[in-house]
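Structures incoming, each one as structure tokens.
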Structure I
């Protein structure tokens, strides 16, 4: 699984919180010179590429063929890689039990052929899968094993990934204080390695952990660091993600004016990128903030813009929700004519 995501696929467009060792960036294939070995290597590479493109079921089919060829040749190296890749695809699909099965089988082979860096990564995948299944004890145990092995190997990038993943496991287990300690150690390594992608992910995880603790001031501080990083990288999609975090945190703390500023910027970027879904969500956040400030006229302006997008997207459920809100907002202003108009539109819907 790579650090980047493919926004064209729903499963891959979710913002990543895990960090992977660098081994994932350098594809290694079996050294078999057998004709079937060459075919298996091609299938393995194709399966990995399909995964990266978000063609997950095609990736599964291709990788299963590669694994069968490696197994028939008794090629442990190739079989290990195919099983590992299958585990990653199942993880992306949200099929965590299958991801665990493939990853455990790959781990056995990795240990047999003494591929310890690969073992670090596989232990991390197992921990992450168990975290999603809410088996917190196993999630933490696997991430601790991953961390210990990374430290024994003195591989800082793997240690950084393991610390980050261990932090996620502790946060999921409702132990945010321990999670924060793990993430802060991971952040130190990421900054030392000048790994800006990992730094951004870890800053997000730290912000989320402090948010879970109710320490919104610290959460906002980490989100702001991530926003600065997004600006330096010129990554507007990352900027959109951070602006959402900052807007939510400011709304929770009652800092509505600042939340409005963040969400206006979010709308601007979303329009530029043609990201209608994010634009609609940001407009919703603006409505919340303006209503909290008692500025109903401003809230109505953004409700109307959101309604227009809902109609463009033929989202009838959202359209009815917004018509109801507009009816209520105009009623609060004493404009019962407008309120009746929106009420009539809702009945027609």
Structure II
């Protein structure tokens, strides 16, 4: 089907744009471009010629398409229920890949997106489980939830003060030197809203990679470091978007669940979720917090997770700001997930409250 081929091409384009982002500074890049990027440009050019559309003639031109052309203006036939015609692959102010671009690329690259993004956490959980260090694992997850960016001195304070013991080596794997693109006049800035790294888009103008911060209008600098502080950032963008970002929801959601009368275990060592929720005289539920821009892609990823690893017992809870901004979000996600275990934060809280009080 043409639509399937077009969607596959979109996935390849999204992956190519992420590859270019990893180069960080195209002005310092020496030709040729990576072969996969050139291959995608050739595929897109051939596709355009077949459709009677004018193709992008260069890699910089492809990048311009990313931030100038919303998906509805691309010569692609995409599922109407799956994509908004107004969405961009690259942010028009910062030029950075959007959350949607990362979601499209992830779904195109791997058959089970949730399994892929959780590999590092799963390896750390297995390591902790073998050593009977559940509390150490929870301390490590709390640390990773709290800090997105750290100067070297603070990193060492956290490293030695968090009591993470045998998981210390993992901390060094999660925090890597921040890229030069975040350096603004010799300074690195973190978002006051989420603590993530900020990109400058103009004089006193900033871009945060978290959709939540931009939607709330709180994209202002928080903590600041000098370049000489050897600043480290947690993981790559994919990790921050699909793991660290949803992890921030866990804390406040766990508190709300406990206030409802449920017993809550954060960061259990086993299972795919971030929470294990048990009501008095009731069964335990595994809860996974999810935060995706595109509900259709989220639904597909859930369906792949259920089919690929038998996680149909998981309750998938969508971050509140997503469902609050789009009344149709859960419906679209459910249609693609083929699972009744998809909830808003408020919907899951209502379920737990009813079970705790015994209301029908």
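Laboratory data are not the source of any read-out in this text; all were calculated from the coordinates shown. A quick note: this is a predicted structure, and the numbers were derived from the prediction, not measured. Cβ atoms are built from the backbone, for glycine too; each structure is taken alone.
Laid out as a table, the results:
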{"read-out": "Origin of the value 0.10, where FRET efficiency 1/(1 + (r/R0)^6) of positions 152 and 328 (r between Cβ atoms, R0 = 41 Å, to 0.05) was derived from one of I, II", "value": "I"}
{"read-out": "Which of I, II yields 22.4 [Kirkwood radius over Cα pairs in Å, calculated]", "value": "I"}
{"read-out": "helix-only ellipticity at 222 nm (-39500 (n - 2.57) for each DSSP H run of 4 or more, over all residues; to 500) from the coordinates reads -14500; which among I, II", "value": "II"}
{"read-out": "Which of I, II leads on distance in nm of label points 7 Å out along Cα→Cβ at positions 256 and 320, largest value", "value": "I"}
{"read-out": "Computed 14 for relative contact order in percent (Cα under 8 Å, 6 or more apart) - originating structure among I, II", "value": "II"}
{"read-out": "Test item: distance in nm of label points 7 Å out along Cα→Cβ at positions 48 and 136 calculated as 5.5, pick one of I, II", "value": "II"}
{"read-out": "Which entry (I, II) yields the derived value 0.45 for FRET efficiency 1/(1 + (r/R0)^6) of positions 64 and 144 (r between Cβ atoms, R0 = 30 Å, to 0.05)", "value": "I"}
